[in-house]
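We did not get these values from a lab; they are worked out from the coordinates using the rules stated. Just so we're clear, the structure is a prediction, and the values are computed from it rather than from any experiment. Cβ atoms are built from the backbone, for glycine too; each structure is taken alone.
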Structure 1
Amino acid sequence: MSENNKTNSIAPLFARQPIFDQKNKVIGYELLFRPIESLDTIDGDMATAQVIMNTFAESTLAVAVNDTCAFINFTDTWLLETPPFGPENVVIEVLESVTATSELLTTVKRLHGQGYQIALDDYNCDLGLSSLIPYVSIIKVDVLAHPKKEDLATLVEELRKYPVKLLAEKVEDHAMFSFCQQLGFDLFQGYYFCKPELVEGNVVQTNRLATLDLLAKLSDPDIEVDEIEHALKKDPILMVKLLKLINSARYAHKQKIDTLNRAIVTLGLDSLKRWVTLVVLTGMDDKPSALLSNTLIRAKMMETLATGIPNANAGLFFFVGLLSQIDAFFDRPLQEVIQSLPIDQWMAAAILEHKGDAGELLSLLKFVEVGNWEALNETTLPLSISEVSYAYIDSIEWSNSLLNEFAALG
């Protein structure tokens, strides 16, 4: 977001949650918006007003959802208004709290006829809202509201008679994701993708061990340049990707960087270690792209917001964010992976125990990512809500751009 827009507008405070298809590809994001002021006194209409004013008016929607679909909650009042945006790449979510009236049915019919995609949120075979189903594209089911698997299976079977896509909401671990796949859900929403898939008796695969060994070397503050070079020469594909990225249009320097030594001279050792780590993580392509995106956004926010914290090293804060979800990449407990890396003790304490300024900032960002806005009022760090908001959207934009660069490298 440009500096001019930051000066002349209210910061859009929001969180986003990815929505996946059966192949773990992101097809959209539910946007959870809250206004900057009066965090404790908001209601649904106010929250939806903020999404319209702050996102669509400022043209940050494409960045927020990376050119996928935006799922936006609509209350009774907002459903009756004319949407200030077209139907392209937007899904209107009808909340479970709406009242099923003839006026609502007429409105949904009209929106459907105009090409809008409609989703029923947390649907549980409510007789009143069932009249809307002929005009609905997606039905969302809160899987946590059905702790008995047989009850969830029965509900899915009942809903399968409708020509709609079924979305499993609040999928919080890989076991539930697998079960929902078996039941025939089409779409999935939840934070399972950023958690390790822990299976008793599993061992780290050989290629993962090599990757972990390289990350350990990169994490060592006392590593020598020739040690990094020796490690990279074992993986020529990684070396080629690294040099391509450094020389890409976005990051190109005056002179072409064609050797590791020249990269170190040009970028500095710490910066080079960061880039190598990024290339290593992007190479773990059996993981959902949303995991890498979420990790990059968190790391960039750590770096950006560190500049407002006295005596904070922005580069090291970035690395803390980068390693904070390393467990999900390796499918091992976080403590096990972190303790295998020779990082400074304060960094390990920040990641594992949320200690120190880096730990407090990491904890704050985890809350912000899931829309827990109260944490912004409780932090002792010298950060404003607006600073956090703009850091978030800027970090999403940075992550989108970086991932596009990686995709172009092949």
Structure 2
Amino acid sequence: MSAPLSGVRVVELANFVAAPAAGALLADLGADVIKVEVPWGEIYRHSLPRFAGYDSDFGLAPHFHMDNRGKRSVALDLALPQAVDALRRLVDRADVLVTNMLPARLAKYGLDPAALHARRPELIVARISGFGPVGPDADAPAFDYSSYWARTGFMDMLHEPEAPPAFQRPGMGDHSASLALVVGVLSALRQRDCGEAGQVIDVSLQHIGFYITGNDTAGTLATGQTPPRHDRRAARNPLWNHYRTRDERWVFLVMIESDRYWPELTRAVDMPALTEDVRFSDAVERYRHRAELVRILDERFTSKTLAEWTERLSNYRVIWAPVLTLAEAVEDPQANAFGSFPTVEHASVGRFRTVAPPLRMSRHPLDGTTPAPELGADTEAVLREAGTPERDIVLLVSAATR
């Protein structure tokens, strides 16, 4: 059986995370994705683990390989007019252009949607930017740290009342945005299959931040108020809170329907007498006496280690989770049973595990194990496929390898 996107050609003119992650998902689905890079390689390609503080001599950027698996690589120096011409030839043969170039730069190279659709009306232009293509910040550079995290209220909400704002981990907004862009591309391809023209898909990292925090954002839009921060010492629902264990680890209780789980939790923590305490008889009373109940549970959870609580709570029908380190989490038997971390066979560094695509399909394998391409590995072949004059190919390959 052919892959879902077999025969679909994608040109990716992008760097860092969000747009390349979308390109990787399209490649997973069978598209021929051509990644256009600067001849020296984007910085993300060269970001080794030790640069981020890992005590490791791993010789590749594993996150770059995750977001660029299964593509072909073309290295072009767009300062050369022959490179710009070659890029246009690539795009003119493509079904989809995926890019995070800002509008002004796209126009500089004749790659703005109006110019592209004048030459190829069926082309789908898929763009990710910090703030979208309109408004005062349309041409403002951004990372998800600024547009998705800080400017959406996300950063302000995720910390305890006295703590400073929480720092985002890399790629959180970018990977969320990539999913939205892929949905747009698939929808546009479907419409094109029905005889419609190509169209422009725009994803704003800022808007993705509002969408991901949609529960809170919808509440703020309706009330005009910022939601109260979670204070674990006086959680509105003490059964939806985290508690420190004897070995300085944490247990996270997630019993949103607290009346349903309260009797079982009291048995799980070996405090069944709490069910007879009028202060905690139902959700309303537990809310009124929340600080008292949190103190009781705090004291109880510090009586055992995380391992001891894991063994005990696993025997009861309660919703909870151990707060794991990432090194622990990637060894989770459930995640590995699902296939979350397949193994890549790489020519230069050997075997390493990576993160699988975010979905599974019963009739199309999605394991994400094809390595990312070496820089410029496919420049000559791809340019020749696009009909680039031979003299220009020689020039561009030479310029990319000097």
To test your reading of the models, identify which of 1, 2 gives 172 for volume of the Cα convex hull per residue in Å³, for residues 157-388 alone when calculated. 1
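For structures 1, 2, which has the highest computed value of distance in nm of label points 7 Å out along Cα→Cβ at positions 189 and 365? Don't skip to the answer; put the middle values down first.
Values: 1: 2.5; 2: 2.0.
For this comparison of distance in nm of label points 7 Å out along Cα→Cβ at positions 189 and 365, the top structure is 1.
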Ranking 1, 2 by percent of Cα pairs over 37 Å apart, the structure that comes out highest: 2
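Out of 1, 2, which structure matches 1.7 when distance in nm of label points 7 Å out along Cα→Cβ at positions 85 and 165 is calculated?
Details: 1: 1.7; 2: 4.8.
It traces back to 1.
Given a value of 0.00 for FRET efficiency 1/(1 + (r/R0)^6) of positions 13 and 269 (r between Cβ atoms, R0 = 30 Å, to 0.05), point me to the structure among 1, 2 it was derived from. Can you show the working numbers first?
Values: 1: 0.20; 2: 0.00.
Going through each structure in turn, the value belongs to 2.
Given 19 as the derived value for relative contact order in percent (Cα under 8 Å, 6 or more apart), which of the supplied structures 1, 2 does it correspond to? Before the final figure, lay out the partial values.
Numbers: 1: 16; 2: 19.
Going label by label, the one that fits is 2.
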Which of 1, 2 yields -14500 for helix-only ellipticity at 222 nm (-39500 (n - 2.57) for each DSSP H run of 4 or more, over all residues; to 500), as computed? 1
